[in-house]
Structure I
Amino acid sequence: MFFFKIFFHQEILQISKRKSYHFANIFSFIILLSLFQIFTNNIEQNLSANLFITFCNFALLSSILLINQWFLSQDFHDGTLEQIIIKCQNLEIMIVAKCLANWLFSCVPIIIFASIFSQILYGEILIFWQLFLILAIASLAMFFLFALCGCLNILGQLSAIIYVIALPLSLPILIITNLAITENFLINLKILSALVFFIVPLASFSMAKIIKISCDS
């Protein structure tokens, strides 16, 4: 827990230096949301609500893709990871701290705005806390998944391969997210929660192994 607090706080400080990126991330989501409302203005409300969930999923997905494309690459090339290995053998702690800090700033604002707008646009159909909870769990699973794929860039210029690997793997999460809102909320919530408990430790362990292999080679 001591190392987690240090890594988490350090990552928050690093993220705070990139405020413009996160403001742009939120601002672009609001613009796209306005365009979505214009294009779906004449569509039946139930169908429009389903499309809104899909839109939120892909907005989160694009944000996660951008932030994780070169995950840990800079820390690897400037020698930060080698110093961390010396002081903390359990790299999974550092990885979880960095992922949670970045997820908190890149995904949670979008989720909050999406949940608020859902009540303004589809308050009779979508429930605030259900949408917030489902999007939070799904985005967390996707974040660790894409962080793992982005970490592969440490081994070489593999950004194109990352999209090929990560996008198909994220499809079940996107499908279950939609189903959780439209039908069988509790069942699909349990499935998504199980995916998070599977993906987070597996991705963290795999990223730690990739870092150690890269630093040793």
Structure II
Amino acid sequence: MRPINVCVTVFNRYDLLAVLVDSLRKSSVVPSALYVIDRGNDARAVDEALGHGVSEKTDIRRIPLEGQCLATAWNWFIKNVPEERIIASDDIVFYPETLGVFRDTPGDFIGIKDGKSSAFACFLIRDSCVEKIGLFDETISPDYLYFEDCDYGKRMHLAGVPIVRIDCLFHANSQSLARKTEEQTKEHHRLFTIAQENYIRKWGSAPTPGEW
């Protein structure tokens, strides 16, 4: 049985990262490793969120990856972390059974199903999916996030690769935007528009809300 590796990218919600880590401590399946990419560049906040780690059996690995591109972070995980790899937003809460359900659910791509979130808020992506679809497109949202998930979902749909969904986890859907300054919020809207325009340029139209 393959070990489970959990991968998290945190932007500025270190408080929620702490909640995520605490939920992993209660998991009935102990993760082999927890990989953290800190986009907010606040090592002290990450240390506080990690506390005393997850368990004695869980290796904590902090990845010094430059830039803000979420697709780049996800691609790093895919290229460097072996199956089974679960990639989560910093505002995910795992239930005790979640990791085991991810591992035991067949499919190329397993994502969250809660009626409100993108499947990409927390997902398990297997090598078989990458062999069929490839990596995430880092040109959609250069040095930022948004629409890279829509692009990947579109490519999966066109290739006939289904998204299998599970519902045994919680997405706080915090929106890191809530912790931004006024200046950061303006920059967010600028970069969001660039990502949206790149997506439309690639596919001819904007994605349907809730499509993936």
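Taking Rg/Rh (Cα atoms, Kirkwood Rh) as the criterion, the top-ranked structure out of I, II is I, with the highest value. With FRET efficiency 1/(1 + (r/R0)^6) of positions 60 and 196 (r between Cβ atoms, R0 = 35 Å, to 0.05) as the yardstick, tell me which of I, II scores highest. Comparing I, II, the top value of FRET efficiency 1/(1 + (r/R0)^6) of positions 60 and 196 (r between Cβ atoms, R0 = 35 Å, to 0.05) belongs to I.
Identify the structure, out of I, II, from whose coordinates helix-only ellipticity at 222 nm (-39500 (n - 2.57) for each DSSP H run of 4 or more, over all residues; to 500) was calculated to give -11500. Source structure for this number: II. If distance in nm of label points 7 Å out along Cα→Cβ at positions 92 and 204 computes to 0.7, which of I, II did it come from? Comparing all candidates, it corresponds to I. Highest-scoring entry among I, II, by mean count of other Cβ atoms within 10 Å over residues 116-123, is II. Quick one: relative contact order in percent (Cα under 8 Å, 6 or more apart) came out at 27 when computed from one of I, II, so which one is it? Of the structures listed, the value fits I.
Read the figures in this text as sums done on the coordinates, not as results from a lab. This one's a predicted model, so the numbers in the text were calculated from it and none came from an experiment. Cβ atoms are built from the backbone, for glycine too; each structure is taken alone.
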